[in-house]
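Each value in this text was obtained by applying a stated rule to the coordinates, not by laboratory testing. Note that the structure is a prediction, hence the values are computed from the model and not measured. Cβ atoms are built from the backbone, for glycine too; each structure is taken alone.
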Structure I
Amino acid sequence: MTQDIFPSPTVLALCSALLFAVGVQVHNLGLRYTDSRTGTLISILASALFYWSLSPWFLQRSYWLTSAVVLFIVIGLFRPFLSANLALAGIRHLGPTLSSTLASTAPLFGALFAVLILDESMTPALLVGTVAIVSGIVILTYRGNTPSSWPVWALGLPIGAAVLRALAHALTKLGLNVVPDPLFAGLVGYTVSLTIALIAGSGKTDRFFTHLKWTPGLLWFFLGGLINGVSIWSLNTALQTGTVVSVVPIVAVSPVLSFFLGYFVFRRETFTFRIIITMLLVVPGVIMIASAN
């Protein structure tokens, strides 16, 4: 029934990739005015409000009595609060294109989690893709005699976000097998993550909301949160109607979309040999890995 209503998993995955790329650029605009921690809280708040505003049209009481709730709650403990904080910190230190390119290694970790959780097998394509990704990261991190504007440790920020997102993909697929409702998955995950964000900021939260002023930065993050909410909805629907190995590689093209948005729309990206080679290695690598059956 769902497959008759929604577009194909390929179209949904492409929509998710584009929306995620737009969200990265919008959040980058917000970082000009406020810190990533505050921005992340506003972004998660916007996403949670988005799902709860739609809840009267999809939420059923029986959903709360299923095992899928546990999986969606677990996902909410680390995505998007922790993964978003890592990703935003990566954007601040590396820029949206480099950060997104490294974050696109999520299919590498997704393949590992698929073996452990979804019982998928290793293939030659997985090995080739792994070599391509490792080569791309080595080229990216090699400094030579030329000083870089970003610290080496910052590379771990988007990679950490990639690991958490990959785990979320596998757990989401498991949960959707029990409750086939992508909106419910997003609602539980973002609600839990918002709670975690508020607890993490306890002591500052009351003062924060009392003196909250909607500066341009917060408005950018609120808009980014809405965009990310729709992106996750599209991704979850693609995972429900398709498979992880067919959806994740298409979503992995978001770094390419992010770069072209940054170059043609936001006018803040420049072509360099290292970036081009890295993208040529990493993006096809993650596509090969995620496409391996």
Structure II
Amino acid sequence: MLVMTDPRPSGLKDWFALPNIVHLKAEAGRFEIQGLDLWQNYWRDPYHLLLMLPWRLFFLLLTAGYGIVNALFALAYLAQPGAIENAELGSFADAFFFSVQTLGAIGYGAMYPTTLYTNAVVAVEAMVSILSIAMITGLAFARFSRSDARVTFSQVAVVEPYNGVPTLMFRTANRRRNQILEATLKVYLLRDEISLEGQRMRHFYELPLVRNETPRFSLGWTVMHPIDEQSPLWNATAESLEQQRSTIVISLSGLDETVMQPLHARHVYAVRDIRWNHRFVDIIYDTKNGDRYIDYRYFNVAEPIASD
């Protein structure tokens, strides 16, 4: 467990609303920041929170807010008895449903305000109705319009010879039936290194790929990084990568052809996810009548390379 303390003055901590301690945990071989990816931690940024909430919690929060707003206005209407015509005196239910009609601009006409005070509360609630409808509509549109990438990555990566050079390989596939245009993929090696002064630092290295972009990404893509003398993985072993807390980070970006919006996907391989001297089982096969198929059942299957 690594613990990084924030050395900045307390005033800056309050300004950026950062915790005093951030836990960096290597769990299941993956080096990750604990807690910063939870939607509960965005409560200081309500707009971002409402965009990140799961749909069921989003609707639950809207329902709870709707009930609370109507309940508060119902109490305001009850503050002046007899101010709502045709409402039972002191009835919270009648005041609540009168608020529902006002907030929704329904206007059945069975109940209506009779005093200046009640008309003033109705005016305030009408303004709240306009603002809330605008905000909820905007939030719903922003959530629906987000283009999420349905891209999958192979569960493991392999290191196998390719044209006589050890090569790091992994697979990725587009799970939608449309295409990702101008798809670009970058691969990074993250590892701990100790300087001559004994200071531990986290270093990033971009791994050059045989092909890092494609004009159309529709089915599958085998990504390859040659481990030659220019590679940061040159002479690396599973043991050395484990000691350096190494991880392989993949970032894919492109343009969704259906909605014409940019999308992004990422994946992380820990050292334990890399199979040395293994190769992926071929997922493309030809039938006797000349048809070609892709069998995704073997998408994650890697087999050892037989030694000579």
Structure III
Amino acid sequence: MDDRDWLILHTLYREKSITRAGQSLYIAQPTLTKRLKQIEKEFGVTIVHRGIKGVQFTPEGEYLAKRAGEMLSTLREIKEDLNNFNHQVAGTLRLGVSNYFSKYKLPGLLRLFKEQYPQVDFQVETGFSRDIFNLVYNQDVHIGFVRGDYSWSGEKLLVMEERLCIASKHKIELSELPHLPRIDYRTDALYKALVDNWWAEHYIQPPTVAMVVDQGDTCKEMVLNGLGYAIIPSMFFENIENIHLVYLTDKQGNPLIRKTWMFYQEESLELNVVKAFVEFVNADMESVKNG
């Protein structure tokens, strides 16, 4: 057994499919199947049964898959500790990042950090904020960038604030909103609750949802083509002309804001690469504040 074999077991258990596991690991399906048979031969057990619904792990296979996760975690910690011994900022920084932040803000941030610390590599997982929150909570990543006000007992830094707005191709009257076609997009529960609460404060009628699309960028394109309005963070329409924006406020007149936080565990600062990145983001936020 080597590192790759433990990774194969771990990935196959997660994907429950030889094909998807091979795609995730960039290993051809016949090669992965052959390696799996060699692992079974080495341990003298059957690890999986294959059926029309994918692979089913045997009890022995379940045990090995669990230990594979533990082995990979231990190996990762060893590598991080060794990188730490020489006091250099090096190694792999594991980040969990919300979809929006990963597209619009993260690339530039990582480029600048890489210029300063060229020996650092990145492992980035993207997804909805709830999924990213769970990754950093379970310490599967060093740092998580999460949109929304999640309850977090660890260390955190406010990295971005977005005003919510109604975006439409043409000027609209707010009193007409319940009767106009609205474009929604799939997002996390906290954001949906924020929008729903605002609506309930201002209207007794439900919105007329014309379509629900997969993500904010698709929603933006629908709005730009005049197919309806959207309730969306205003940053989606930065530097876009000929779009009508109405910024939302609550009943007290306070702007509706969605915050993006950087979450991390205090003990992770013992790693040079994590400490350097946190300090880098802190400095970047200060420079933005000071203009």
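For the set I, II, III, ranking by distance in nm of label points 7 Å out along Cα→Cβ at positions 153 and 225 places III highest. Computed over structures I, II, III, relative contact order in percent (Cα under 8 Å, 6 or more apart) reaches its largest value in I.
From which structure (I, II, III) was helix-only ellipticity at 222 nm (-39500 (n - 2.57) for each DSSP H run of 4 or more, over all residues; to 500) calculated, if the value obtained is -24000? Answer by label: I.
For the set I, II, III, ranking by Kirkwood radius over Cα pairs in Å places II highest.
Could you tell me which structure in I, II, III was used to calculate semi-axes √(5λ) of the Cα gyration tensor in Å, for residues 201-240 alone as 20, 13, 9? Among I, II, III, the structure yielding 20, 13, 9 for semi-axes √(5λ) of the Cα gyration tensor in Å, for residues 201-240 alone is III.
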